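The next part holds the structures, each set out as structure tokens.
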Structure 1
Amino acid sequence: MNIPNLLTILRILLTPLLVIFLINERYDLAFVVFAAAGISDGLDGFLARVMKQKTRIGAILDPIADKALLASAYITLAVMGLVPNWLAVTVISRDIIIVFGVLVLLLFQSGIEIHPTIISKLTTLFQLLTVFTVLFATVTHMDLTRILVCCYILTSILTVASGLDYLYKGVMMLGNE
């Protein structure tokens, strides 16, 4: 087990801790856990490239860790009224569509490889940034309403665009079968 994969597993393990802290309204601890998880997300990919330690398991676990962390954060924050429900539904719907798309592709094609695109990486970045900003505003009691509205809009636009991009590519892959 290499360091990048250990960081990915750490992110998976931090996810339930984040939810527990959010449910218990320990926003300070939730903020720290989420920041650590976010940093580990960038760090694991960076280290895998620099140390030439990209692995198949890492390529599978990394998006799972991202989806678990972000889905858990958005669902919990929406239930608590800290992010708009429509945004949580948008984020979760994209992930569900992607997962079902991958399953369909696996049924019809063998050996598919899905590589994250620039738009999907930007989407993940803005989804992380939005949760980070919500938690930061909650912990500091700062009025970041304007910034949050911008985050919500940009995150939703990128999420929808990324989902459509994956959908288009999936249909094209099926059409070549």
Structure 2
Amino acid sequence: MELEQVISTRRSVRKYQDRPVEREKITACLEAARLAPSACNSQPWEFIVLDDPAIKKAFCKEAFSGLYSISSWAGNAPVLIAAVSDKGNVVSRLGNFFRRTEFYLVDHGIACEHFILRAWDLGLGTCWIGWLNSAKAEKFFNLPKGKKIEHLIAVGYPAETPDQRPRQKLADIVFYNRYK
């Protein structure tokens, strides 16, 4: 697919075929994420791939417990990707402090969007999940202090083709050389 087509046709998919996803395709998506730019080249990301059904089920029991059960549908995806962060290197942390911006979260967004666009290009559907019990998810993997599971990405072959959601008009959000 051409990049413009990938961007314009990508949708958040919440229903997946009962079909495993080839690790080669997951690796290609992870490679796209790895190549993403980051503040001061800090690359503040790691990814845990959950493709073993028993481990994924146990993880989902923790991550989607209680208040977070609304996201439990994600356990039906053949693969879950846990996006793990740290705060970045010293230079990017200084930038965080002075700009009051958590650049490592911006970096995560860029890397995960690279993953998601590559997945769509390979015929895979994805959905970004931010509503999870991070504390229980981190405990499940015994993550060291300073590491956090920021979000998950559900991955699989789509069993649905969601309609495009409404978008603002370009003329309503872009201003040249002035604001409004």
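A few points about this structure:
- With Kirkwood radius over Cα pairs in Å derived as 16.9, matching label from 1, 2: 1
- Relative contact order in percent (Cα under 8 Å, 6 or more apart) from the coordinates reads 25; which among 1, 2: 1
- At a computed 2.8 (distance in nm of label points 7 Å out along Cα→Cβ at positions 83 and 115), which of 1, 2: 1
- Of the structures 1, 2, the one that 18.4 was derived from, the read-out being mean count of other Cβ atoms within 10 Å over residues 35-42: 1
- Looking across 1, 2, the calculation of helix-only ellipticity at 222 nm (-39500 (n - 2.57) for each DSSP H run of 4 or more, over all residues; to 500) that yields -29500 traces back to 1.
Every read-out reported here was derived from the displayed coordinates using simple, explicitly stated rules and does not represent laboratory data. Keep in mind that what you see is a predicted model, and the values were worked out from it rather than measured. Cβ atoms are built from the backbone, for glycine too; each structure is taken alone.
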